[in-house]
Every structure is written in C-alpha cells, then in structure tokens.
Structure I
Amino acid sequence: MTVAVETGLWQLDPTASTVGLRHKTFWGLVTVKGTFAGLGGSGEVRPDGSAAGTVTLDAATLDTKSAKRDAHLRSADFFHADQHPEITFAVRGADRLDGDQVRVTGELTVRGVSRPQSLTARLTGVSADALTLEAEFDVDRDQYGMGWNQLGMMRGLTTVTATLRFTRAAA
C-alpha cells in the first residue's frame with residue numbers, strides 16, 4: 001500500500017538526518033568513511049504529488065575520524081571548503097514510483113561545479129508530520145575538480161549515503 005505524502009512545506013531535521021561518504025583508497029584495500037555534521041534543507045510537496053527542494057551540507061564539517069585527513073579533505077586538493085563552504089543538492093523533481101521508491105532528479109554542486117544528478121530513494125517513514133528518505137548513489141569526484149590521486153591510491157567512485165528526515169514546516 002502506498003501512503004500519500006502530505007502537500008506543503010517540509011523542513012529537514014538535522015538531528016535525525018545523516019549524510020555520509022565512503023571511498024576505497026590505498027588501491028582498494030581501505031574504505032574511508034565520513035559524515036557531515038552540518039546539514040540543512042527544505043522542500044515542497046506539490047498538489048500533484050511531485051516535489052522540489054534543496055539539501056545543503058557544510059563542507060568543513062566532514063568527519064572521517066582523522067583530523068589530519070579531514071584537514072586535507074577541506075583543502076584545495078578536495079572540497080576547498082574555505083572558497084566553497086557549501087555542497088548543495090537542488091532537487092528539481094521527486095516523483096513517486098511503485099511502493100516506497102522515489103525518483104529524484106536534480107543538480108549537485110560541489111566546489112562551485114554543478115552537474116545533473118539522478119537517484120532512486122526509498123521512502124522509509126511517512127506520517128502527517130514527518131517523512132524519511134534513504135538514498136545511496138555514486139559520484140565521480142573528478143567531475144567536480146577533485147582529481148587528487150597521489151600514487152594512484154584513490155580510484156573509482158565515491159558513494160554518498162543519506163537518511164533525510166523532514167518535518168512539516170510551520171505555516
């Protein structure tokens with residue numbers, strides 16, 4: 001049974017949401033994982049059931065449990081966080097598919113470079129006042145000017161995982 005999502009404005013609940021990355025490094029022997037502490041966002045579900053909105057990450061809040069690595073990831077080699085403090089995903093459309101699947105299309109902006117991004121998310125919780133989306137998708141960091149790859153240690157795609165909880169925005 002497909003549960004309808006209420007129309008109106010929705011606000012991201014950063015305390016109940018997580019966005020993380022994982023990337024194989026050291027020639028595929030080690031997987032580096034990290035999460036962003038600073039995130040925000042909002043969206044609107046339209047009367048036709050489609051949706052649009054924005055999710056924003058504070059690039060400087062990526063935590064991989066290694067202060068030295070985190071400082072390097074904030075540097076010009078990667079996120080260049082002092083020049084480009086925000087990573088944004090602007091949702092242009094989100095449409096329900098069968099069951100709990102949602103097709104999301106939008107634009108991902110990292111380091112000031114914007115590229116189209118599409119993904120399929122799962123609607124894992126829906127009530128009149130809250131909804132939760134879970135998604136996992138791959139990003140080619142080279143497309144965003146993050147080609148640093150000393151000694152060929154970092155190849156392949158970066159996987160982004162997100163659990164985003166939205167609550168109904170106050171009118």
Structure II
Amino acid sequence: MTQIRAMTKNDLTAVSRLLGQSWRRTYAPIMGAEATARLSDDRHAPDKLAAELGDDDKMSFVAERPDGSIAGYAMAAMDDRGDVMLDRLHIEPGEFGSGLATNLLHAVLAAHAGIPSIALEVIEGNDRAVAFYRKHGFEVVERRPAAHGVGGHASLIMRRLLSRA
C-alpha cells in the first residue's frame with residue numbers, strides 16, 4: 001500500500017523527475033513543448049526543491065510505494081497573511097483513478113487544519129485537474145494571467161472553504 005509522508009532530501013531526484021514528466025505531459029499541449037520544458041527544468045530542479053524543503057512556510061508530501069518509489073507529490077505554501085496555496089499536486093499516470101491524488105490532497109488539508117480556506121492555481125485548459133478539484137469542493141473564484149512565467153495563458157484560482165473544527 002502506498003504511504004503518504006513528509007518529503008525528505010532523499011526524495012529530491014525522484015520528485016524532480018516526477019514533476020518534469022507530469023508538467024511535460026500536462027502542459028506541453030497547452031503551452032508548447034519548449035516553453036513547458038524550460039519552465040519545468042527551472043522550477044523543478046532538485047536544488048530548487050531542496051530550498052523549498054528548508055522553508056518553514058512550505059510543506060511537501062510524497063506518496064511512496066512499498067518498493068520505495070515515489071508515485072506522487074504535493075506541496076502547499078503559507079504566505080505572510082496566513083493564506084495557504086496548494087502549489088503542486090502531481091501523480092504518476094498509472095495512479096490516475098486510484099485515489100492517490102485524493103490521499104495527497106487530504107494530507108495537505110489535514111496539515112493545515114484550522115485555517116479558513118485553501119486556494120490553488122490551475123492553468124486554464126488543464127481540464128483533468130479542474131474537474132478533480134471541483135469534485136473535492138474547490139470553486140473557481142478568479143481568472144487571471146497565469147503565474148510562473150506562463151505568458152499568454154490564463155489561470156483559474158480555485159478555493160475551498162475548510163471547517164474550523
């Protein structure tokens with residue numbers, strides 16, 4: 001059974017590879033292969049991921065298979081106002097429909113219990129992700145130019161209210 005746990009430095013290479021493959025598969029049809037590869041190679045390099053691990057305002061999780069391989073990854077960041085943004089959630093294609101993405105999402109939500117809501121940004125055209133997040137209670141609250149240097153594309157900002165137990 002796949003285990004969800006906090007990401008460690010030992011996971012950097014595998015997570016970098018997972019993100020690179022996921023970005024190319026998802027965003028190349030939307031942004032073009034060259035732009036997608038350039039952005040992913042920059043943003044998902046092991047040294048950039050390592051820096052995030054050292055940031056107390058970011059929490060990263062991996063889904064580890066029994067054989068030690070990484071099947072999924074999620075990262076959420078809190079800003080100085082206490083707002084949380086789900087920055088990444090990626091899984092291996094063989095895990096689509098398995099519940100693994102839901103388990104990673106639940107780990108992020110549980111880690112941020114007590115906050116009023118969580119937001120995320122999805123590039124318009126990533127219909128699979130939009131449908132997944134809608135299924136899990138996120139609603140589109142804004143449409144704006146995409147972040148992270150993805151010029152010429154729109155992003156949807158989605159938010160989910162959380163219970164304040």
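Each reported figure results from applying straightforward, stated rules to the coordinates on display, with no laboratory input. What you see is a predicted model; the values in this text were computed from it and never measured. Cβ atoms are built from the backbone, for glycine too; each structure is taken alone.
Here relative contact order in percent (Cα under 8 Å, 6 or more apart) was derived from just one of the structures I, II, and that gives 26; the source is I.
Of the structures labelled I, II, one was used to calculate percent of Cα pairs over 29 Å apart, giving 22. Name it. Only one of I, II returns 22 for percent of Cα pairs over 29 Å apart, namely I.
The greatest value of FRET efficiency 1/(1 + (r/R0)^6) of positions 73 and 129 (r between Cβ atoms, R0 = 41 Å, to 0.05) among structures I, II is that of II.
For the set I, II, ranking by distance in nm of label points 7 Å out along Cα→Cβ at positions 41 and 121 places II highest.
Using helix-only ellipticity at 222 nm (-39500 (n - 2.57) for each DSSP H run of 4 or more, over all residues; to 500) as the calculated read-out, with -1500 as its value, let me know the right label among I, II. Among I, II, the structure yielding -1500 for helix-only ellipticity at 222 nm (-39500 (n - 2.57) for each DSSP H run of 4 or more, over all residues; to 500) is I. When distance in nm of label points 7 Å out along Cα→Cβ at positions 113 and 145 is calculated for each of the structures I, II, the largest result comes from II.
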